[in-house]
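Readers should treat all values here as calculations from the given coordinates under stated rules, not as data from a laboratory. Everything numeric here is computed off the predicted structure, so don't read it as measured data. Cβ atoms are built from the backbone, for glycine too; each structure is taken alone.
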Structure P
Amino acid sequence: MKSFQFNQIAWIIFLITSSLSVEAQSDIDVSSTSNPKRDLRLGNTLLNQGYYYDAGDYFLFALSNLEKGSMNYRKACYGMGMASLASRNYAQAYTYLKEVALYTPVTPREKKQWERLQSNLFPLIHYHYGVAAKQAMQYDEATNALNLFIESYEGKDAEAMKSAAQVELEGIGLALLKIAPASLSIKPVQGVNGIYNEMGLAAWEDELYFTSIATQSPLEIDEGQYSLYVQNEEGKITVDGLITDPSRSIGSVAISDDGAVMVFSECLSEVRDNTSQCHLRLATRDDSIWVTKPAFSEAVNHENFTSTHPTIRQEDNYYVVYFSSNKDLGKGGLDLYECILTDNGGVKGPNALHSVNTTMDDISPFYDQFTKRLYFSSNGYPSLGGFDIFYSSQDSLSQWRTPQNLMRPLNSYADDVFFRKAQGESLLDESERGYLISNREGTTHYKHATSNDDIFVFDVFTFDFEGFVSESRKDGSFPLEQSTAIIATLDSLDDIVSYDTLIMEESIEFKTSLRAGRKYKITVEQEGFSKDEVEINTAGLAENAVVQHNFALNRVNAEIVGTARDASTKEPLSKTVIKLIDVSSGATLSLRQTSDNGSFSFDVNTAKEYRLEFARASYFMHKISTYVDSDSLVEGKLLIYADMNAIQKDQAYAIDDVLFATGKAELNARSKEILDELIVTMQENPTLIIEMGSHTDDVGGDAMNLTLSQKRAESCVNYMVEGGIRADRLIARGYGEAVPVADNTSEEGRSKNRRTEFKVIGGL
């Protein structure tokens, strides 16, 4: 087990010229002369040196000339199984290791021989057989083998190995879960993948960066050196000349979201002790040319350790680099680290991500600027295969949460690494297109179906949504042109997170595309008509599914019209977002913006109560509730002015109805409703920073009231954080009884003093 894990590092680091490459050959010539014992001995020597394919050739020579069922035959089966497992030929490893693991000696002599072999040569046979069976998707056999190993293994490393076996069992449990896979299309990238491993993946705007020895393009490069390639949106591949030294290769690359900074790993092409060494390098963009610069200190690039697989997190005025290293600050194997690029071109750190790292290998991190998630691959957590892709995010205290498995189809029975999404301003959105590297079936392989690592692209399925729009009358349905469709995407709480508008000017036919795995609310409306809507959930739909729905609209005889204005100046406010809500059902009926002159209008039904919610940057959220009846209409219209208050810095605002009982800090339902409005205001003003202040009456001691007010302020802040506001935008401050606004001699006055206020302290 120890040597196998060690040899895995050569592949994990992707230093590419290691003996794990398909082209790697030993210096030992294969003889045609049959000598099973010699072949067995040479096979074991090559296996220990990391020449897995050559070792397999010798084991096959031995097997062809050994008596089936003999102890030497089983030694050769074991060697062949381990060589196959190391070269990631899972099906073959399963076949040969099963031959050994399920052997049952009959005679006393066979039992004695077998016990000696198990003890000296392959004490971990049931563990290795279980791992091979798992990755060959023989889950029942894998479960039995791993359970037997846990029950019977008594080696010095029993605790660690049994723990590893338990992780594999939990991975089998994940593989057997009947969870509908995400609706993703995963295919090898065309024109990129060749017979060599493709590694070091990065996607920036419309360009795909990767490292390889050779591609399917006519480019000529020196065999044995991994260079950096770039594929543009037209599919043209060029080589980037970051490194021209033939003794060095590029292991992996990362580009900052602004495109100004590149961090890459530079690796020795020479292999030492069956591994190679990588160090991080910095490059900055000079027009279209990358210029390398000194940056990373010995703390990151130590001569005794490897540092590789960088990814860049961009903040307002600095960059964070996450990377993988076998430095001695982690938990074991390769671990994830972070460091900060300083203004003077140096680094601060590194620090190990202890809450994420495992005792096994944690590699190929990727920070997604849009979701704020850190993706990485690991074989230290329960996985569907070998290396699976996981993600974690930071909580309000900047602690990394428990990593989550991405599950199928992004993860497979094989090794899945280098999860990437496109970075860069042009593609910094909710795009579900991305890339990963895997040795799953479908690769362009040289030896066998799972021997090579290729780049795969994934896209979310889309579905056609079709229907017709008609006017519903007592005497039937009639085609209705010039309708408008609003396609709103909903979150898990059925709140609108985004929307698109489709205008059907000369058509009654409705047709659009919906993304898989999402919830939608589609509303069709037209002036003078009531709206019609439908909710669609595309989770679990087949790739070629077609969703159909016909919309029927009824004529209405009322309209709400108005203008959004600044409360002080009465100037109209354009681009104010307005929700029209049916008070009786709570449903959002329409969502739109005011025009350039601040005006808006909604077609409504009479004898109904509506609420209009106004939101705009630099203004407080504003609500208007109105009952529409014939008496309130003038020529079929109800006129409304929405006067919105501008947000002022350093001004304290009392939050009405956020009150507390004497000695209590719990929020009631009304308080939460008021805070929800403040949450909306802060969402519309994403840079706003506020101080939440809480005050008490004079009942109780000063110290107690100060503590109580702090808890009340924190209750408000915590509720807003749970509502989606970042904790660093909120400050909780308790004032105790120090700032009363009423006389504390009466209950009415004390009630007014038990108040909450907020003050804008930054972001305007």
Structure Q
Amino acid sequence: MKLIETKYFTSWFKKLKNPIGRASIVRRLIRLEDSNHYGDFKDVGQKIIEASAKTIKKVQLELGGKGANIIFADANIPAAVGGSAFAIFHNQGQACIAGSRLIIHEDVVDEFLEKFTALAKSIKVGDPTDPATEMGPLTSQRHLETVLEYCEIAKEQGGEFLTGGHQPDDEVLKKGCFVMPTIVRCKPTDRVFHEEVFGPFLTSIRFKDEEEALAIANDVEYGLTGYVWTNDLTRALRFSNALEAGMIWVNSENVRHLPTPFGGVKNSGIGRDGADWSFEFYMEQKNVAFALGQLGMAGFTLNGQSEDWIVIHIPKEGSITFNNADEYLGKGNFEVARMLHDKYGDKVSLGICSPVGEYGGLMAGISFTDPEKRPTRIAARGGVGAVMGSKRVKAIVIERNKMPEFSDKKKYMGSVKAYGKMLDVDPAIDNFRKLGTAMVGDFTNKVGGLPTRNFSAGTLVGKDEGPFKLGGQYIRKTNLERGGETTHACMPGCMIKCSNIYADKDGNELCSPMEYETLGLIGSNCGLTDPDDVARLNDVANDLGVDTIELGATIGVLMDAGEGSFGDVEFMSNVLEDIRDGNDKGQLYAKGTARVGEHFNVDRVPAIKKQGISAYDPRQIEVTGISMMVTAQGADHTAGNIPTFECKDKTTEELVAASLDIQEDCAATDSLGLCLFGRSVTNVQKSFIADALNNAHGTDLDEGFMKDIGREALEMEWQFNKDAGFTDEDDELPKFFYDEILAGKDVAARHHTSEVNTAFREAIKK
């Protein structure tokens, strides 16, 4: 019986004058003078990680192995014998994936070892250039000494040698680095059962039941490979799932489809190699997701980085194309959108990387088009535009298709109609339709939670100081008089229509939309009082595709630093032009609030996790402040905003409980693709939402599913931040919120991260 075809060994050997093995190569890269033995790749890996830490480099390590080879009583013995022999003796056992530990059921141990030993003894060891040779030399004299040293260790610990344990008897071969195939019966505590020998050296041990086999197999520091031999498929799946190894072969030996992941667990290394797994490691993976339901796509992932700037075109039919984007570079979003529609037609949706995203400005978002093709609906927060720019993707063009298929279309469309009726009779929705999100400004200015002049005050206009012009009431009245649109859909099919198109004194469109966060941060936070000024700046910001929250917070810090004066529209316009130009000042400004504050050494920097705070002063609107503290995204009010919640005299625990409830609702709403502004209906009609989804997808959800997916989403986000290195200290509000009394309200922040996070952990347990 031939173990391996001779050509497997000789084809590569003849090409090398001085062939060396993998172990030798690794040792030449890093000299380990304190290494215990030749195959100790763990020490190598540790030193590589130590070196990489100095420059924060990603490291992928494929280290040692001590593969378990488990033979159950129902195994095909002849197949298991041949396969197990290949697993340990191919390449002279010098393979990290070698099945070097035989773990055999007591009912078949004698039969198996008798046949296996006979096969091992028959293997011809000799000159690798000889076609009759089945096993050649080890990589070096030093490694030969190591393998022979392990043979002596096995003898000292009482191991029973079934064959091998020495060099060949042939005098010529004794001069080379040859060692005979070796099989040793041993104890589970013996060194040779735990340490990687990296040679044709096999240990054997028996087991009585599956539980014992698993315990023996997992009781090593390595976890690269495992081999399982059984005719019971259920057992094979169960045992493989419990076996601590990155790669497992069932009734086979090292039969690997190359695109599948290669790598191990425990001290066998970090990461995975092979096809897409290699791309994910070696090329920074970023995620850009679109609503692609009409094309039957949930989303897509962009791996790596394009060599050239491209437009990704996703048609209704045919292949996705990657088209040159040079003609769009450096242009504003409005011009780019017109050019893309001219080229690809009107029946497409666009996602655009702005000129700020092109140079990696962290306040850059990804701009999408509204029903009238304005690129003014922006995924703004968190620097996602910079991520898109890092991929060199200028735009994504998606052709619209027909409505997707539903499990029960009639019932689902009935749910859509019912939802519309619920919206029509809901008082909160009625206010949103009339006043838009700008109505929040009327409330926050009144209660003293409106960011004003870099969060130095909570009220812009007192009740006796004239009209408050940055709120919904004034803007609606003004816009109606000018012929603007007070109710506008941000996307096709929107039933709430809380957006608007704001007009100037001559009835010409100034910007769309005019929303509260922009009014609060670009407006009152920068000392502006006229909505026309805010609208003009907003329109420029839309063309640049930047986050108006981050922009307004950044400009407020610049004004506090003395670079400009509060209320100076010209200064604000100049900041925007610097950002557009991408000059030195512009690139600094585009890094956002926290980094600009650090540069100018400003004390009052409203940012959490280096993201500018939304338009709710946390000293007065405490639940939203707590939500902004603990949310994984940084200071994101959409993660859990209830500005009307009565916070006075409430304990930290009570406020945290309210924050957690609204965060779960918001996370569920986002996960389902529902509109946050419809939650006055959806949050109290969870059975209705469950039924609608069941009609759409044929699922069997009950009303509890929303809380479940909300909590699951939050826990995934928290874990992501933990893995990324964030700690509780990163959740703390900026120091000035605790030190400075909010003008007019006589309050300061009273909830520190230690108290908030302790309360959160307790609330999560309930």
Structure R
Amino acid sequence: MELDIIKNKVEILAPAGSFESMKAAVAAGADAVYIGGSRFGARAYADNPGEDMLLEAIDYAHLHGCRLYLTVNTLVKEKELEGLYEYLEPYYRQGLDAAIVQDMGVFSYIKEKFPDLPVHASTQMTITGPQGAGLMMELGASRIVTARELSLQEIRKIYEQTGAEIESFVHGALCYCYSGQCLFSSLIGGRSGNRGRCAQTCRLPFEVKRDGKTLNNKEERYVLSLKDLCTLDILPELVEAGIYSMKIEGRMKSPRYTAGVVSIYRKYVDLYLEKGRKGYRVEKEDRQRLLDLFDRGGQTEGYYRQHNGRDMVVMKEKPSFRQENRELYQYLDETYVEAELKEPVSGTVAVKEGEPLSLTLRFERNMRDGQMPETVEVTVAGEEAQQAKNQPVTEGKIAKQIGKTGNTPFYFRELNVEMEGNPFVPVQELNELRRRGFAALEEGIQSSFRRKIKELLPERESGASECKTAPDMSESGAEDKDGLGKGLYSLNVSVEEPEQFETVLEEGSVDGIYLDSAHFDAVLWNELANRCHHAGKRCFLVLPHIFREEAFRYFDANKELLANAGFDGAVIRAWEEIGLLKEWAGEYSQLKDLTLIMDYGIYTMNRAAEKMTAKMVSGFRHRLTLPVELNSRELEDMGCRGGELIVYGRLPMMVTAQCMKKTVDSCKKKPELLFLRDRMGKEFPVKNHCRFCYNTIYNTSPLSLLKDRHRIDGLGPESLRLNFTTENREETRAVIRAFSGSFLEGRETELPGEFTRGHLKRGIE
């Protein structure tokens, strides 16, 4: 890529967990800052500013040529959505540059109520391919924040096929789980990572076991703790792959950390833009400075040039004591953290006998993102200059008094004094002229960012929760069925193993079988679907949790088999899968007859998200899987009619690009069952899905809502789902018969073993 093509096309995006961090980031050279407010942000435990301070932060950033993006990147419950308008409205009016969003209901709400506010699709949406990126852009996303696990080639493909403005992480902490969509913290302690309250469970020690034998030694127990990302050495490759915004992680870190990391990346982005690849060299001292600022156990280039690897994992506990770089800390504090930024202005003050005082101020606004510069000019008038009776005022005295800009964010680059006659002006009048001049200048600078409230749609006309009844799913193409709320359900079963399939096939109470594509090969699809139909059951193909290049190549090679397999539908787990099915339906019209089951990972925690999802799958029949992080009261608020409720199964705590087998042993490209053992002695099954190269860490105890039939009857979902992962034939049969007996026949049944009720009762923070 030629240098002139990418010049001025790179944004350094800095984290700010506080007002002080925001100022440090701007001082250190950030082009933009992302920050959370008091609500709806994915760093609930950061020192997030309140409304007044956040409004001030927006103005501060704009005055110094920076953009400010607000993190609205948590999943939002139905009743919480009602407060979104009141929360966002003042920031919108102030000139907020964009909102970073995960929840599709929030996405929809912003596009409806604040249509000219740019929306950035958060990394927590786990966008992994051009189909997902394209889908978000069709809905109105102005920027795609890619999943952190993507390679340079995958990012380049998104950029080349969609032209999306791409933001990717270049420095800071990495989650073990894909894009932070983790249930570990949620299911163990009720603190949802999807709600900004992650308990950092992945940073704890674990043993990795197989057949009762421990595979990792005592010194290498931090198998889920990834090293911090550092991409200085590959920064040119990132830019040339199509990444526009270089995002630094760290909203929980100090202003000093923010300033240090931003200043170093500023240095090397500028170096590359000036000298290109040939002149790009990273000094080892700068690598060390980054480690001095924070060291979790080394650094990694992340996933940009490798899919996974042991070298990305901390493994060993970091030393309890590290030598501090006091010299670096002092430099950062004095240069950036404690610095007071001032912008240059030019001015002309006119003091003419018998005429009003006049002060003209000119400010050249240059946004750091390369936007065309703009001159802001204001003129203010003061009191009339009187004829001097004794000693007239001098040019020097006027210049000295007007030039006192100490309590303003400006300094004079140039100040001209125009005098006529023999004027006298009191000092307080010069001070007042200066005060009003700079106040007018600030207002002039900020005015172009302000938005008028009249542009907004009235809240009462399109409130978030105006409908208190459950939506009619059939209206949007969803499946519907008689008997809702009467204890009559369809019973669907998901299987990952062949012996589970054979067992389910024999159970007459089962209506539908979901076949996991990671474990049931394409050459068997038609045969398995036919066997399901012969047994009087519907057959659905479960698409991968993560849809990346491995999955794309596999399904692209087998799309004809998919079209002709005779499936009744597909279980959708990633946005890319929607885009691909729409695309392939143009070639194979029979795919349009599929019913799409939107899995719980396609989060619909509010009705607005339901409607947005329905919009995305228009043209297909669909059914929603109810969220696993809502309690029964919250499910009732949202409405369950037409939905599918998971009532049994080991829920995935994490889906990860890492391979546990590869971390502690070696990759054999063969599915295997391992166990993670925590400090309390609990063991979590781990499966490696080699076909699509990802691992799933399951909960130690299966979810079981067998004892909650009456509560579920009150919710009235259309269908119930049993998820089988590690169960053998006998366990599979026992679970099916217990649930069919209870929910379909109304009998009291029992299941031996240890289970969890998930969030049905307690919910999440």
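Structures compared: P, Q, R; top value of mean count of other Cβ atoms within 10 Å over residues 259-266, i.e. the largest, recorded for R. Which structure, out of P, Q, R, was helix-only ellipticity at 222 nm (-39500 (n - 2.57) for each DSSP H run of 4 or more, over all residues; to 500) derived from, given a value of -9000? Label of the originating structure: R. Taking 9.6 as the value of distance in nm of label points 7 Å out along Cα→Cβ at positions 75 and 555 derived from one of the structures shown (P, Q, R), identify that structure. Among P, Q, R, the structure yielding 9.6 for distance in nm of label points 7 Å out along Cα→Cβ at positions 75 and 555 is P. Here distance in nm of label points 7 Å out along Cα→Cβ at positions 99 and 755 was derived from just one of the structures P, Q, R, and that gives 4.0; the source is R.
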